[in-house]
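What follows is calculated from the coordinates using simple rules that are stated; it is not laboratory data. Remember, predicted model here, so these are calculated numbers, not experimental data. Cβ atoms are built from the backbone, for glycine too; each structure is taken alone.
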Structure 1
């Protein structure tokens with residue numbers, strides 16, 4: 001499973017995924033800091049990645065219809081709930097293969113996972 005980490009994502013989240021053998025490339029590593037949301041999702045599509053972000057704008061299925069991307073995971077995370085959100089993220093990724101995430105919006109917070117197709 002390959003992820004594109006938006007620039008707003010916590011470094012601890014990126015490190016956690018890499019430590020669990022997930023492939024994660026960042027917007028920064030790609031040299032695209034400051035690009036607009038439409039460009040971020042286009043880059044994720046081009047790279048065949050699932051977008052991983054904290055940006056709630058990606059929750060709009062009108063602006064980012066699930067059929068038009070490889071998957072978006074939005075983390076509702078802050079320093080106070082990071083451990084619980086990370087646990088929910090890892091549990092979700094273990095439970096669902098990449099094909100189940102494809103063309104899906106997933107919103108993960110400290111106590112639940114919401115899925116929109």
Structure 2
């Protein structure tokens with residue numbers, strides 16, 4: 001029983017640290033002029049700044065690939081590749097040429113479950 005309590009306490013503390021980290025990141029990117037999204041490992045958008053709505057419009061299902069589907073033909077492949085690199089090296093970046101110009105996408109890992 002004591003073991004279960006310690007495991008549950010450790011889990012809660014980990015979630016609290018992640019929540020604090022997410023709020024700190026949000027405060028940094030809120031006024032960023034570039035589109036900034038905070039996601040989990042399942043590509044669910046946890047936070048997006050106002051530049052995201054200006055650039056991609058409203059993302060109804062809350063998924064990162066849906067946001068990028070407005071400008072990329074196959075966002076799943078690109079996001080998977082960048083997420084794998086960010087998980088391995090801490091960050092990854094690619095420049096993508098679209099009919100509207102060059103699109104730079106950077107992914108940075110923050111904590112265990114958060115990507116920016």
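Annotations
- When FRET efficiency 1/(1 + (r/R0)^6) of positions 13 and 53 (r between Cβ atoms, R0 = 30 Å, to 0.05) is computed for each of 1, 2, the largest belongs to: 1
- Read-out volume of the Cα convex hull per residue in Å³, computed value 92, structure in 1, 2: 1
- Of structures 1, 2, the largest value of relative contact order in percent (Cα under 8 Å, 6 or more apart) belongs to 1.
- For -15000 (helix-only ellipticity at 222 nm (-39500 (n - 2.57) for each DSSP H run of 4 or more, over all residues; to 500), calculated) the corresponding structure among 1, 2: 2
- Origin of the value 0.9, where distance in nm of label points 7 Å out along Cα→Cβ at positions 77 and 93 was derived from one of 1, 2: 1
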